[in-house]
Structure P
Amino acid sequence: MEGNKFEKTTLNTVRRRPDRGIYDKETIASIIREAKVVHVAFVDPQGLPQCIPMLGVWDEDETGQCYMYFHGYPTTRIMNDLSDPGTPIVATATLVDGLVLALSAFSHSMNYRSAVVHGVILPITSEEEKNIAFQKVVEGIAPGRWENSRQPNEEEQQGTGILRVKIETASAKVRTGPAKDSEKAGNPDVADKELVSKTWTGVIPLRAVPGVPEPSSYSVIPTPPHVSALAAAPHGV
């Protein structure tokens, strides 16, 4: 780690279109926070590759070390297979920001933001550590809910498994802008007036936005500020 950036290594270096590679922590963290669901890949005890979608929460301590937290039922495959400290994992997250429509079918693309994180499992050795991890997971889903909902009791604590991952390296890859037709020197498509006259080109933006809060049938209080803040946030975070 160099300041706010991950050092480029053989694991995290973006090779295809390296100009789109980004290594600063904030960009990577923002992608994971916005995506919320990440895909966790690992090799199981039988030597088979596995990839499981999980809620992923990004965290950073006062030293700048970054972590991720994942939660699930304690007897699931991922919780059992990743129970040993030091087990390596890879987690990925992707956001699609737009459909890129070009003159040629070959040049169609998407605008996207993606992140790839490499790390190792760290032990959670006490109930206090687990409670802190539980809080980080809840706050990662919806900031403000830990203090505005009933906190987990002993039975719920026992019924929840939490994985903590120390992030060793990571990178992001981002594409923005229109189709690259016009960037290709001597591209005959752009000069083809007939093709240009009958082919729409451009970007269709895509985005996920929070809606108006919908209270449950038994909710009796007005929408509290922390819920309104979630609904007003650009991506619900």
Structure Q
Amino acid sequence: MKKTAAYGVHLLTALGAGLGLWALILTYNGFYKETVWILAVAAIIDSVDGALARLTQTKEHAPAIDGALMDNIVDFMTWTIAPLLWIFATMNIPTWVLVICAIASIFGFSNTKAKTDDHFFLGFPSYWNIVVFYIFLLDLPITFASAILLMFAIVTFLPVKFVYPSRTEYLRLFTLVLGGVFILQLSILLYYFDQSPSWLIYSSFLFPFYYFGLSFFVNIKSPETSH
């Protein structure tokens, strides 16, 4: 039973690869709203499979599969490649900008020190889904949008701590509550998509501002990294 449960969690993680491919196909065929829905489902799976892996002790009961490696491969597809293709298709962001973002992201996912012992991300944690969705909703000028994307690509390489919402202990409960509200707001924004009201878009910035503010505070309070 324990072995079955462990492999079941691996299968759940692997499902993300199928969703990532589905998202690419949807984007190719012009189903842009549906693409984001699929990536949202992939993000939900990504938010729970790590906890389930620890709960079912996959390293002990399904040791033949490297769950962390699988998770990184799937995440690179669903958090980087699919959203970067999507923003290219929807807003025609210059290819060279997206290539730089993809290269930065693969370095981020390959970095063995990307997660610290005190449960923070080190460098921008490849939240490209969220970045490109807001660029789209705000209909930013291509030059400004490109600058934002390049900025996050650069931050991927910096030894800066970012909060790991589900694991960082500091203000964890408050972060999770605000994160839950943010997910609800994103769901509503996705429903309205390009017809989203401005007040809803701007009010949803509460959690991103909190997230970056908390991450900045943590770096000021404890700048040293723990690997």
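When helix-only ellipticity at 222 nm (-39500 (n - 2.57) for each DSSP H run of 4 or more, over all residues; to 500) is calculated, the result is -22500; to which of the structures P, Q does this value belong? Clearly, the read-out refers to Q.
Have a look at P, Q and say which one yields 0.15 for FRET efficiency 1/(1 + (r/R0)^6) of positions 110 and 198 (r between Cβ atoms, R0 = 30 Å, to 0.05), as calculated. Could you put the intermediate results ahead of the total?
Numbers: P: 0.80; Q: 0.15.
This figure was derived from Q.
Among candidates P, Q, the computation of FRET efficiency 1/(1 + (r/R0)^6) of positions 6 and 214 (r between Cβ atoms, R0 = 30 Å, to 0.05) that gave 0.15 used structure P. 7, 25, 29, 22, 12, 5, 1, 0 is what came out when P(r) over Cα pairs in 10 Å bins from 0, in percent was calculated for one structure; which of P, Q is it? This value belongs to structure P.
The maximum of relative contact order in percent (Cα under 8 Å, 6 or more apart) over structures P, Q, that is, the highest value, falls on P.
No lab work stands behind these numbers, since they all come straight from the coordinates. Remember, predicted model here, so these are calculated numbers, not experimental data. Cβ atoms are built from the backbone, for glycine too; each structure is taken alone.
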